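Some structures to go through are shown next.
Just so it is clear, none of the values below were taken in a lab; they were calculated from the coordinates. None of the values given here were measured: they were computed from a predicted structure. Cβ atoms are built from the backbone, for glycine too; each structure is taken alone.
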Structure 1
Amino acid sequence: AYEPWRFETEAARQALLEFYGVSSLAGFGCEGKPLAVAAAGALVSYLRETQKQVLGQLAPLHTYSTESYMMLDPATRRNLELVETLRDGQRKGSLLWVLDKTRTAMGGRLLRRRINQPLLQVEALNRRLDAVEAWVQAPLARAELREHLRQIGDLERWTNRCSQKIALPRDLVGLRESLRVLPKIRELAAEVGQDADIDLCSEVLTLLDAAIAEEPPATLQNGGVIRPGYNAELDNIAMAAKDARAYIAGLEKRERERTGIQKLKVGYNKVFGYYLEVSKANSHLVPDDYIRKQTLVNAERYITPELKEYESLILNAQERLLDLETQLYRGVVNQVAELAPRLLATAAAIAEIDVHAALAEVAVQNRYVRPTLADDLVIDIRAGRHPVVELTQTSEPFTPNDAHLDPENAVVILTGPNMAGKSTYLRQVALITLMAQIGSFVPADAAHIGLVDRIFTRIGAQDEIHSGQSTFMVEMVETANILNHATERSLLILDELGRGTSTYDGMSIAWAVIEYIHSHPRLRARTLFATHYHELTALADRLPHVVNYHVAVAEQGDEVVFLHEIRPGGADRSYGIHVAQLAGLPRQVISRATEIMQQLEQQAAENDTLRLDSGPVQFDLFSEGPDPIRQEIEEVDINTMTPLEALNFLYTLQQKARRG
């Protein structure tokens, strides 16, 4: 853990003042924000101590406020499968998988950020939607743009590597090739009225064109990175080394002619450098100016003063070439790093164009429409579709459904069978709302979205053994979080609340939660509440802003057909046994379950144990008046009874219970 004193406001403030070389943080908007100052100051101190090389990458401070973005808690991100699926954590099957048709790494990162940070400003969102619509209406320009975007590498990453002084030659080549494409991208953007004023960074392109070879090696170790003509001194050294190599290359032929030794060879090793090798059979032909350097079994190796002179010239030239190339290369990297702010701004502009064109491509391919955004409390979706399910469900066409939520119809209680599509519908409404608030077209025939400040979801549950919480406890904790933090501008998605406990307990909690959402002065949030507790549909008669909807089912003899249509009114059956049959439970189990269900339904009809009185909404779970059997049990003294008396007493109670 980092030292706590680093987070003290004054210490952190001083660290920021020193780092940015200013006398006040007011210009950064940090004055009066002690927590922000503490976090930023501690970060700067940590980087100074551990990673000094990245300090140059830090941009000027700017304050970040969550008030500008929709709040999404971890449960909601998980349940809506925004960037990965709930079951196996894969990208395929998530909202990101559907929307990410970006061509650049920067665009992909920006789209992911937007999905995780939906906006709350209508004006900013309409600017995004205008950009998407412009590309939708220009299919030829969009197609050409996306082809050019394929040639854009990771400008952001390469620029940051230059800032850190760790850029490799091929990073600079990637940067150069990407910059060459920018004029065409700017031209296409201007054609559709989306000229983002892209800085072409022509100085960087000119520098890299002049300094870096067309196809340099991966590293600096062997030279060849700097383009010939960039530096006169480097060219002179290279030319001298080239002449020396040419001399040595022709030396073998010349010495053979001079000495008459036809098998004379010129060789090189790291121990002796360059040498002349003559077989022992020809040793009598060796000239006097040859100096013996090494004796082998069948040959002698010689050197000459002239050979050593050229060898020295070559070796010194190679060393000087590497040193000078490294120096020049570092200079190029430093010059690029100085222009990093402009390059990063260009990368950001390219990312925006890429995202808008990608969302336009998705909209055209999947028949999305532009949503209407407003600051009201109305969500009105016509023929909405689930963006993921409609692509992955290939066995049958996806059934679209409407959704309408407003202050007068704030809470929708949705009933219907298992597998009929209740959960899909709930997620569908949430995802369409979220897509609208990232600036995307949406899968519907029409959509009016009153901006939502938070989306809460209570869908499914799992044990959290590591924290000692059961399934039901997790469910209740998430529900408490929703009720304590939701506002009238929130969208609540509650699926099967209360199923983790007994029927009466679960129904009581679900009933009370709906009442709380509906009647609390801070809430009356737009809510979709899916349930199998059909008794909850009675709330629509008692609470003025609760409405019932159900998922339609068609019965054909013993067969049940799920229509996946959302219709007004409540459902009276869940068809759970039918779903169990589809799942493959043994026939004996299905038959027995049918018998038991019929018995239970008959008993429920006879006893009518669940009643609603005419007063405040509540459950009467026990019959009125004293229970004679219970009174008899309470009055008996079991401590004075013999075992035989206890058995007789128990038998008597059993007979009374059977008689009712």
Structure 2
Amino acid sequence: MNALIHSLQDLVFVFDERGRFSYIHAIETDKLLINPHQAIGRHYRDILPAGLAHSFDTVFSRVKYTRQAEVFEYPLDLGPTQRYFQATVSPLAGDTEPFKGVLSVTRDITDAKQAEVELRIAAAAFQAHLGIMVTDARGNILKVNDTFKRITGYSDEEVVGKNPRMFSSGHHSALFYRRLWKSVMSSGSWEGEIWNQRKNGELFPEWLTISAVHDRNGSLTHYVATMSDISERKAAEQEIHQLAFYDPLTGFANRRLFIDRIGVALKELNRHQRCGALILLDLDSFNHVNDTLGHHIGDRLLQSVARRFGQMLRDTDTLARLGGDEFAVLVEGVDGSPRKTQALAEHIASKLMAALDTPIQVGDEQASVTASVGITVMADSQRSADDYLQQADMALSQAKASGRRGLRFFDPSMQAALLTRVKLESDLRLALVHQQWQLHYQPQVDEQGRIEGVEALLRWHHPERGLVSPGEFIPLLESTGLINDVGEWVLEAACHQLAAWQHQPGFEQLTISVNISPLQFRESDFLHRVEQVFQRTRAPLERLKLEVTETLFVDARDDARDKMLSLKARGVRFSLDDFGTGYSSLAYLAQLPLDQLKIDQSFVQQVLESSANAAIVESTIALAKSLNLDVIAEGVETPAHQAWLMAHGCHAFQGYLFGRPMPVEEMEQAVRAQRPSPPGAQGA
């Protein structure tokens, strides 16, 4: 019996009726917590971990009272590893005999547990979202999972025993498959994108992984393939590509793709000594279409325009919508000189412009549009795509400035002008910080030539260029938005001067006229900023006159009128500058709180030579009188001009005849010079 027991691989433990170890058999003592001799006579609670001892208490009690064997599984930490055991605990007594203890035959089931876990994992993986196919070493299909059947549309009966070649799409060459299997043979696996065919004949992309399975001896036994249908991912990638490189409204290339194409064309230009051309087209007055017919109609119109443009181009040309109503065409691969390329580009541009000659039907609406065009020839591969786009854009700006349906080629002088403008704009931003602004004043006189007021005119003393013409920097102030800050500086400087003059004899009655830009006047915080100036300067506002132009009243006329009334309540007066050159609506004149009309110099200087201009000026004077408005004429340069104006009822003048714009010191000398001498001064 002892020989039999000692041959057992299982562990054998005998416990007396109190739970003390009375016998231990263990061939592999590393599966015990302590040496067997040290355990004999000790209670299991003294040796086993507390949790295991508590569980064994329950088993021990049940076996004792039921006299039935129980199977008990438990984990046990043995040093750094955890192992699993299965114990069969049996009573050491018959049903009628006194209880003498228990016998526990314990088996190490760690390997079986691990295999069970791996089996469960394998079973779960087989039912995962990946399609799985298992073949034998010859490639015959043994098993597929539900996901595989759902992706391919085949059932078990239709695929088991067959070769995976049945799924071939014909999309790949024999060379592709040879390389695939070479990889499996050499490295044990292959993965990549492949096109296969569903049962219904539909081709689809999948991500496929093929792994070779070998036994312990290294012999090939199976192949396991996992696959995922990537149709949706490919569709999403295509959609992302479409959104990234194509205009969603027209379907043609967008700015990003267009710039890429220019880059490729420039490389070809360098490699093959060819030329190319870049054409920019901008629809004239397209905003009017949006405003009158709505943005939905505007979008459909852009689609129709794009289709017409596309029909006019060669297969080698690239059409793009850069944004808004701006289109671009890349003409590339032209053999020949820049002159021939220019002629071809002009021919293509003319065709594109002619494509818009016929009105476009959009639903129930019909729209007529024209396009302005800027062209640059690409003959220098050292320039970048952005350089050529900038050149074409400069040419387009010149075309639009010339009127509707203009066409201009880029000329280097345009770039020189742009660089000058950019430098001037940069300097302009520093002018206020470095106190380079100065006010000059031009006299406004009555019919006797006495100075009754002045117009404040902004001058810029550039550190390198000296005095810069207002015709250069005023448009820049408006286009950059600096007009608000600079305009506030002008108003404040003029108000400080008014405040100073009110305490000087002979100056206290002078008025100062200040020009206000329509952009400045339309700002939402205009009144607040002006009020802050008034508080800082304490100027006599009844001597302040703000000059506004007719363009202020083209849009938001009511807002302009409300702001004027607010300032009028403070004593400020208003003069309408350049009357007759802009909007010239009699309707708004009667509604606005004006005090004065200023006749533009373009009319004044022609009154002696042009009967039409003379009639306009005469009518303006009569209109001012009928509306109880003062009238002043600017640009008066000769006594003959003044005499004509006086004869027709105008008694206030401004112009070189009475003085050019001058610094305040010279202006004050001129005012003092017209004051009568004190009594007795002539005899002194």
Out of 1, 2, which structure matches 63.8 when mean projected area of the Cα convex hull in nm² is calculated?
2
Distance in nm of label points 7 Å out along Cα→Cβ at positions 262 and 390 computed as 8.6: which structure among 1, 2?
1
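1.02 is what came out when Rg/Rh (Cα atoms, Kirkwood Rh), for residues 374-477 alone was calculated for one structure; which of 1, 2 is it? Write down the numbers at each step before the final one.
Working: 1: 1.02; 2: 1.18.
Going through each structure in turn, the value belongs to 1.
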Looking at distance in nm of label points 7 Å out along Cα→Cβ at positions 150 and 430, point out which structure of 1, 2 has the largest value.
2
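Out of 1, 2, which structure matches 6 when relative contact order in percent (Cα under 8 Å, 6 or more apart) is calculated?
Label of the originating structure: 2.
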When you work out distance in nm of label points 7 Å out along Cα→Cβ at positions 206 and 486 for each of the structures 1, 2, which one comes out largest?
2
Name the one structure among 1, 2 that helix-only ellipticity at 222 nm (-39500 (n - 2.57) for each DSSP H run of 4 or more, over all residues; to 500) of -13000 was derived from.
2
